[in-house]
Structure P
Amino acid sequence: MGNAIPMSYSRTIQTRLVLPPDTNHHGSIFGGRVLAYIDEIAAIVAMTHAKGDVVTASIDSVDFVSPAYVGDVLELEGIVTSTGRTSMEIYVRVVTRNIKTREERLTTESFVTMVAIDAEGKPREVPTVYPETETEKRLFETAPKRREYRKAKRALQH
């Protein structure tokens, strides 16, 4: 599918309010809830890029940097950082904002691999991406290292 498209094409931002049912007995959000949000935004980003259905291949890394509490606002941002023939690496960044103090903290960073599929559920080709901003260039240029790491990890598992 040779035509490269800008990374910004599929950028997606979601805002969520942390509510009591989302939290544990400490009043901070469940890690599993954050993972579900990450998987959802990564899927939206990948579907936008691939212009069709996708499946999650792996959630490669999740770093929980700081907690989010009831009443905090989560802002999730996802972007395609690199592509294979049928796969897309999605970077998801979660920032917590306290509405009263306006303080913002990085909560979670994650890389998710999604695969585009056709109507029969078989992998299908996706367009390549190119970076435009400095942040995008950094994510794009470091993607081959992450891909090698994933390949090595898979080799160890088999």
Structure Q
Amino acid sequence: MLYDKKIKSYTLSEALKKLEGYCAYQDRCHKDVREKLMEMRMIPQAIDQIVDHLIRENFLNEERFSKNFARGKFRIKKWGRNRITLELKKRQISRFNIAAALKEINDDDYLNTLDELAQKRLKQITETHLQKRKKKLADYLLYRGWESHLVYAKINELIN
């Protein structure tokens, strides 16, 4: 038998409590919070009111979100600045906050991570043809968001 799934409706205070928990669990951006509220079928006025409350009570802070996002993606996933920037733009983070987030990444750590990542990946590439080896390494590093001038300099340093 086919039937419609019962959609729960929330009062303003229920939604507020739910979103406080959602934001307290993990830093969120405004876009994520608005999408969550729309999934909960909240009306635009309620969404604005809840987002305003979350900002005032410091549950929602895009600068904090973007800095944590950049540090985490760099440290854990070893993403480059291009990929981090792209992902933050997808989340509608301002240029100012993106710039602040990228400053969180230490230049020495950045170059050391690129070196470690390139060397590790190079050991995994079984291709014997020199140009194909270079291309596979470049594609891998570029996909992860590393700047092309750094990628090609690293490839020329590692593969002769």
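Just so you know, all these numbers are worked out from the coordinates, no wet-lab data involved. On a predicted model such as this, the values are computed, not experimentally measured, just so you know. Cβ atoms are built from the backbone, for glycine too; each structure is taken alone.
Looking at structures P, Q, which one was Kirkwood radius over Cα pairs in Å calculated from, given that it came out as 16.4? Of the options listed, only P reproduces it.
A value of 28 for relative contact order in percent (Cα under 8 Å, 6 or more apart), calculated from one of P, Q, originates in structure P.
Hey, distance in nm of label points 7 Å out along Cα→Cβ at positions 14 and 150 derived from one of P, Q reads 1.9; which structure? It traces back to P. When helix-only ellipticity at 222 nm (-39500 (n - 2.57) for each DSSP H run of 4 or more, over all residues; to 500) is computed for each of P, Q, which one produces -22500? Computing helix-only ellipticity at 222 nm (-39500 (n - 2.57) for each DSSP H run of 4 or more, over all residues; to 500) on every structure in P, Q gives -22500 only for Q.
Which structure, out of P, Q, was distance in nm of label points 7 Å out along Cα→Cβ at positions 54 and 118 derived from, given a value of 2.0? Source structure: P.
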